[in-house]
1. Figure out for me which of the structures I, II the number -13500 belongs to, where helix-only ellipticity at 222 nm (-39500 (n - 2.57) for each DSSP H run of 4 or more, over all residues; to 500) was derived from the coordinates.
2. Just checking, which of I, II has the largest value of Rg/Rh (Cα atoms, Kirkwood Rh), for residues 12-83 alone?
3. Match the computed value -0.32, -0.76 of log10 I(q)/I(0) by the Debye sum over Cα atoms at q = 0.10, 0.15 Å⁻¹ to one of the structures I, II, and report its label.
4. One of I, II was used to calculate FRET efficiency 1/(1 + (r/R0)^6) of positions 76 and 132 (r between Cβ atoms, R0 = 25 Å, to 0.05), giving 1.00; which?
5. Taking Cα extents along the principal axes in Å, for residues 44-91 alone from the coordinates of each of I, II, which one would give 52, 16, 8?
6. Comparing I, II, where is FRET efficiency 1/(1 + (r/R0)^6) of positions 36 and 108 (r between Cβ atoms, R0 = 30 Å, to 0.05) highest?
7. For relative contact order in percent (Cα under 8 Å, 6 or more apart), the calculated result is 19, so let me know which of I, II that is.
8. Say we calculate FRET efficiency 1/(1 + (r/R0)^6) of positions 20 and 124 (r between Cβ atoms, R0 = 41 Å, to 0.05) for every structure; which of I, II gives the highest result?
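What follows is calculated from the coordinates using simple rules that are stated; it is not laboratory data. Bear in mind the structure is a predicted one, so any value in this text is a computation, not a measurement. Cβ atoms are built from the backbone, for glycine too; each structure is taken alone.
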Structure I
Amino acid sequence: MPNRLMLKTVTGAHMFWYRLTGGVIGGRVGKTRFLLLTTTGRKSGRPWTTPLTYTRDGDDLVLIASNGGADRHPAWYLNLTANPRATVQAGRERLSVRAETAAPGQRDRLWSLMAAIYPGYEAYRKRTKREIPVVVLHPDSGGA
């Protein structure tokens with residue numbers, strides 16, 4: 001339980017500083033960029049925000065639903081499968097997005113892009129039996 005409390009505390013601080021500074025603090029560590037993804041809880045209906053690593057692929061944003069290599073999908077991914085509409089803050093930019101799991105034809109290319117930024121994804125892939133989803137966030141034309 002202490003690890004869970006520590007993770008919640010660190011995540012909360014990350015989001016606080018990210019929002020306060022428009023991503024100047026918490027938006028990048030080395031080559032790794034972070035965004036804040038806000039989904040709608042599939043059970044609660046409440047908004048849930050999670051800081052995640054990402055990369056851009058044209059106008060789209062790419063995420064990996066690794067959950068640290070756990071054998072279950074992260075809650076944010078399950079929320080997106082129930083309701084693919086979400087919002088993101090990437091630096092100072094705020095966007096409404098529509099999520100989809102990458103198709104097999106694009107999955108390997110997008111995985112490689114993300115693994116080049118954060119090599120830990122390969123260790124996560126080896127740690128779990130599930131296929132880790134690659135998520136593509138398409139900007140909604142309606143804006144945030």
Structure II
Amino acid sequence: MDTYRAIQLARERDLDLVEVSPLTQPPVCKIMDYGAYQYQQEKKERKQKAKQKKIEIKGIRLGLNIGAHDLEIRKNQALKFLEKGNKVKVELILRGREKAFVERATMIIEEFVKTLGDNAVVEQPLTRQGGRLSLLAAKK
């Protein structure tokens with residue numbers, strides 16, 4: 001169809017002339033409501049985005065002088081986070097004089113990760129940034 005005729009036909013129907021395939025000879029066009037088409041595309045994208053699982057990083061903070069019961073509570077919380085599909089960032093912050101006991105802090109974090117058992121795998125190894133030791137664990 002002639003371009004001028006196609007434009008006239010689209011205007012008569014209060015629709016838009018949209019070029020579908022510009023590379024073909026002659027170019028292929030379609031008469032449609034472009035605003036409605038854009039709305040449908042956005043709707044599809046939103047639906048796909050809603051179906052995606054968002055992975056959050058949850059934090060578990062330990063202390064150098066943490067008790068056995070507190071450690072057990074933190075372990076249960078970490079396991080709950082991992083079951084929901086989140087990642088767990090285990091942190092131990094050393095303050096003041098505690099900074100001299102880095103080896104002890106490292107042992108506490110490593111023992112904590114071992115107590116998580118086969119459910120967790122270390123995704124980011126133990127790192128030290130000043131007085132902060134951290135490690136990232138995820139569900140296996």
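1. It must be structure II, since only it matches.
2. Across I, II, Rg/Rh (Cα atoms, Kirkwood Rh), for residues 12-83 alone peaks for II.
3. Numbers: I: -0.32, -0.76; II: -0.54, -0.79.
Matching structure: I.
4. I
5. So the calculation was done on II.
6. Sorting by FRET efficiency 1/(1 + (r/R0)^6) of positions 36 and 108 (r between Cβ atoms, R0 = 30 Å, to 0.05) in descending order puts I first.
7. II
8. I
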